Structure P
Amino acid sequence: MAIKIYRGEIEVRTSREGDIVNLEKYLVEHLAKSGINNGVLHLFVTGSTAALTTIEYESGLREDLMNSLERIAPRDAEYKHHLRWGDDNGHSHVRASIIGPSISIPVENGRPLLGTWQQVVLVELDTRPRSRKIVTTIIGE
């Protein structure tokens with residue numbers, strides 16, 4: 001069987017820093033469009049103040065994630081980025097770098113191969129609402 005490659009985009013709007021958007025419905029939609037049953041689904045968010053990861057998508061854990069990031073890269077710390085550009089999102093860039101802009105998920109029988117409580121999410125880390133573009137690439141058969 002021949003290898004196929006599909007490329008798409010997911011657009012999401014966020015309302016504030018700390019928004020965590022469950023991407024499950026978009027993944028299912030793009031997998032259906034691709035016609036690929038087995039392979040790899042790769043996601044990449046453009047921009048340097050958002051990130052992609054997996055989490056159990058429940059309110060307590062979403063709050064725990066943001067609280068942990070505050071301890072790791074505090075909003076009120078001094079960032080050279082702030083000093084150079086006069087803006088307020090140095091912590092956003094650091095947090096996004098720690099989590100990362102991309103994720104790859106195995107695909108089996110046309111579905112993302114995730115754990116029972118594991119959801120793929122976009123984490124908004126910037127200090128204002130944003131429109132985010134996530135590039136979707138699916139490779140397989």
Structure Q
Amino acid sequence: MILTETIRFKTNGDCDVVNITHHVEAQLATSNLKNGIVTVFVTGSTAGVTTIEYEPGLVADIKEAFERIAPKGIPYAHNETWGDGNGYSHIRASLLGASLIIPLENFKMVLGTWQQIVLIDFDNRPRKRDVVVQVTGE
């Protein structure tokens with residue numbers, strides 16, 4: 001069986017890190033699937049999903065790391081093409097990735113003790129983000 005749901009989040013942009021674990025768990029709870037996989041996918045080209053230990057220090061570290069990897073204040077050809085000033089956000093999102101696959105076992109996602117699912121919005125303005133949760137299993 002395959003079940004697909006979309007969850008909408010309001011984000012602040014500017015490397016906003018949002019813990020979405022409980023939202024994904026809530027979608028999973030309605031599936032009544034015992035074993036399988038959970039796919040989490042964010043639509044759009046300036047956001048990504050991953051897992052982290054969601055705590056203030058690491059959230060700050062992630063923001064700083066992405067600023068070092070793809071800084072805001074340098075020229076990007078994308079900005080010259082579109083004039084929207086968010087070339088860095090596209091680079092960051094492509095490096096992180098738009099999807100995540102998590103095993104499902106005995107009705108629960110197999111996550112480590114300190115592992116949470118996060119949505120990171122890299123864009124240069126607040127956005128409404130759609131996250132697709134697809135559960136495949138039995």
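Laboratory data are not the source of any read-out in this text; all were calculated from the coordinates shown. Keep in mind it's a predicted model, so treat the numbers as computed, not measured. Cβ atoms are built from the backbone, for glycine too; each structure is taken alone.
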Computing distance in nm of label points 7 Å out along Cα→Cβ at positions 58 and 82 for each of P, Q, the value 3.5 comes from structure P
Given a computed value of 1.8 for distance in nm of label points 7 Å out along Cα→Cβ at positions 50 and 74, which structure among P, Q does it belong to? Q
